[in-house]
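Got some structures for you, see below.
Nothing in this text is a laboratory measurement; each read-out follows from the coordinates by a stated rule. Keep in mind the model is a prediction, meaning the values are calculated, not measured. Cβ atoms are built from the backbone, for glycine too; each structure is taken alone.
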Structure I
Amino acid sequence: MIQALGASQGIAIGKAFVLPHWEWELPDQKIDVADLAKEFERLYEGIRRSKTEINQMRTELDEVVGSEEASIFDAHLAILEDPVFMNEIQGIIQRQYKVAEVAVKEAIDHFVTMFDLLDDEYMKERALDIKDVGNRLLKHLLGAPDIALPEDTQPFVLVVRELSPSQLVHLKPELVLGIVTMVGSPTSHSAIMARAFGIPMVMGVEGKLEQPIATGDLLIIDGGSGMLQVDPSSETVSRYTDMRKRQNVVKEQLLKLVEVPSLSQDGVPLTLAANISSLKELDAALANGAEGVGLFRTEFLYMDRSRFPTEDEQFEVYRAVVQKLRGETLIIRTLDIGGDKQLDYYELPEEENPFLGFRAIRFSLERKDLFKIQLRAILRASEYGDVRIMYPLITSIDEVRDANAVLSEAKRELAAEGIPYDADIQAGIMIEVPAAVAIADLLAEEAAFFSIGTNDLIQFTLAVDRMNEQISHLYEPYHPAILRMIRAVTNAAKSQGIPVSICGEIAGDVNALPIWLGLGIEELSLSAQAILPVKDGLLRTKAADSRKLLEEMFRCKTASEVRALASQFHAEAALAPGNVQSLL
């Protein structure tokens, strides 16, 4: 068994098809000065054909998974229009008298090497985009055909060193059982698209294989855990086949809970809202019974494009989301870029520790012109339903007041222009850093609501980068310090009479339910896939029992003790008659 990175959930069992690398036979020749114009024309024709092909793929993908995922190809078009990339190619042709395809290949190698040397996961992923676009251009310059997938109709597990969006868009989802890549990150474009297609995916296998995977090898992958098995025994295949069947049965049974109210066994309500970044994710969330949106990640409207989105472009998306919610609450988090989320068209400053640097609300308050554009779009959408604003990475009262000052200015402008909006729109904050926890009582006087962003809070409190394999085991949501911080924030919110919700991966952990019920949390914001399993657990859990358990948890000195109590409590609840999870 090989342990890699899970990128898209689900179990796949099938024979491998290994996609070969794009490898080109390049002409070993120079050109004369008189042929420079002809070579430039060949280059420009290749660019035109590449753009046409990319636009066609974008249209095809838009019809399948939605415009947000399809906008990945806007970044590919931007590369073909990027003056730095194009100048590099043209310079090689003009100064070294090399043919266009050789110039393109050398330019690709130059930028890919440069990006791979950077200690920045986002830039490494963009190197794949450059290779993808460059290889497409090479294909047209050389007149080479696309690499073909199997012509038969037998489903397969695709194995590739690194999968580009262009390759993935041509796959027929019904034929691709799963995907294995040698390198890559769960935040890459191909991983995002695999999740949109619902294809199980495992990444980062390189260096963990005793021998290369060959076409025809039988594979088992678990996209949730990141597990890969090559040529498994018949007993292992049988076990995972049964596991997959049970997962499918559970999914079908859980769907019966969509219309069931989210109440504990003793009648205490707990709103289960969704985290989304696109309309497609909203559709999935609503299909799973989401009660509103607790976190709309707006940064994805800004990424994978060639410029900042306009006010009207943002407004149309926000309005579409709130209208689909039909009266349920929509909480829109303002732009949260920086750290691992970069923009292709805006160069953020280089930082030794970008997660602690120029990001989120700090960027918005520095670029108030862009911030106000987003706030105006959100305000305009508030005319169509219950829309609320949430500021990320707040560390001080000043940041809240400065953000609200920009909001007030946006309101005055819209009023002067006669554009309607909700004058009483609520503005809340995310509690993600220890500083915000320490002054939660003061922040509660300024904010309309709190959302505890547990992912960042855990990382910042425990000083643990959970993506760092050497120390990821120290990333512990059940650490007593984290429980005490959440309790402190909850008490501060209650003292001012403002609502508080829990956001982050632990919100989707059924074992954590007694913590939320014990603290009196009224809302969780979680992924679409986690909503129904959490609701199933909620229906079997008593708030009264949770409060007693929480008292025991706060007497625990270690995370393992807390986990043991939570697991035992959940195991007992899982034995309740009719519990869907017991089918597993």
Structure II
Amino acid sequence: MSRASSAAVLIVIVVIAALLPPEVHACSTFLVGKGASVDGSLFVTHSDDGEGDPDARLSFIPAADHAPGAFRDVWPDLEDNPRFVGTARGETYLPGRGVPSDAKGTEPIGKIPQVNHTYAYTEGNYGIMNEKQLSIGESTCSGRFVANAKGSGGEALFCVNELSRIAMERCATARCAIRTMGDLATEHGFYGASGSFEGGSETLLIADTSEGWVMHFVPYPETNSAVWVAKRVPDDEVTVVMNMFTIRSVNLKDPENYMYSANIIDVAVKHGLWDPSGKDGVFDFTKAYSDGEYAHKYYSGRRAWGAFRLINPGVELDPNYGNLRIDDPYPWSMKPAKPVSASDLFAWHRDWYQDTPFDMSKGVAAGPWGSPDRFNGGDAEVSIPGSFERSIALHRTTYTHVLQTRGWLPDAIGGITWYGPHAAHGTCFVPVPAGIKKLPAALTIGNATLVDRDSQWWAHRYVHNLAQMKYAYAVEDIRAAQAMWENEGAELVAAVDAKFGGSSSEELDVALGMFEAHVDKVRAAWWRLGDVIMANYADGFVSKAKTGAPVGYPAWWLEAAGWRQGPEPIPPPKTGRSKILFREGGSLERGARVRRAGSAPLASAFRV
């Protein structure tokens, strides 16, 4: 097939894919180099933005030794509850509280040779952090090719979820993780999170204690393989990925800063994605292999703009552009205005474009009480063209994690997973150290179909939804609780760093117990916070303890809601007619008539 014919076929496939119902998997991510942070930490973040039936549980997979000749099962891409049922991935997935007792065990779709020893790690929908502080965040992207899994209409063996878990099991460094995942994807085939171009490709942000990388994957079903590239983040800069590829020019002769699959150029040339004659200029991975933004224009780029304005407010960038894939309007990475801390990243994940023209807490869509949340789905969206802005903060987030690696400390306490169940703007981030031997129980349970007061995720989900009653007021209660408990979490990390140092298993056990106790305290505090919000804002009121006066709808909302067009007020009384008014306590205003014996009851006789 000629290059022109290949390009024509590709265009037809893209058009067909555009007509398919979207299945959007949307995650926001940051990576902070060690020279850009307050103390030399590297940070990787990830908001796992799910849908209505997420699996919100964390799992701890212990380290293991394996016999020579053993094989490792490869599991399918499952993210709804339950994402896994079986014994191979920790106690979380045993049938019981989080999984129906009659749930069928998950079946592998293939096997690969096992290694002699695998590291302990934590996972959600993806591998999160292992005992060597290797850390991963994920953001689903669009791509020019789509592949299906083995057993589901295709031959590809690996999804990015499984690749991230294998990296956790086998690697202590980011470079090892990139090479391991890249080799497996190209050898055995790679498939994305959806069967369409939206969500058909993937990005991972990967960090160890020394360096951070961004890695893009594209399926290549023609040879049951993958095309991939990875780029190192400058130590003194911060990068972001918001559901679209970001790596542009690739220096094929710079192994210090770039890694890539051997087919990266050949596939692009074969399918007319890049002209090596020079007509298309320097090879641009995003321009060649990305299929652009999905869901709507500005779905990815506006978040990138919003993120960079937080990283360095002094750098002026235009929030508007033509085609994000073609125009390349934003830098790949940026030096922050000030050194970045974990609390900064908490705040960035809580951003809904505050104090910009795109502030989602403003306008009719935000309602009278300024909620930044926009609910999606339903027949109306199919019949009425349009869309809302998409911010980093998102009500349907399953969890957000901020991963912190600190190479100057023992791995057991140097790696910290700051874990925030449910939406970032309603959650409290709690620290979980890399040396954890068993997760706090509250983090391992959470079924979306049943309120569970022992679940950390449900505590935060409950509060976030109660806050919608009077969001502009309730969010201040949430912020106060976040500040108090996240500060206590930071103090706990500092205390463990200073006191224990990971020098003995006994000390480590004490430290891990302190972290677990903190998680339980935060869960209990959030359930109490739900009761406070209910008491303060139930039935449309704001309690006098909060304001001292009644609070009605704001004037702008009354105007927008048609207040002026409502029923007309009662006309004033005619001349000479008595006006009867009750005072508080039931007594009559001065001049009111007194009911005569035998006359009609006051309730019907008096008029106002």
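Numbers below:
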| quantity | calculated |
| --- | --- |
| Among I, II, which structure scores highest (criterion: volume of the Cα convex hull per residue in Å³) | II |
| Entry that produces -8500 once helix-only ellipticity at 222 nm (-39500 (n - 2.57) for each DSSP H run of 4 or more, over all residues; to 500) is calculated, selected from I, II | II |
| Computed 11.1 for mean count of other Cβ atoms within 10 Å over residues 345-352 - originating structure among I, II | I |
| Distance in nm of label points 7 Å out along Cα→Cβ at positions 497 and 561 derived as 3.9 - corresponding label from I, II | I |
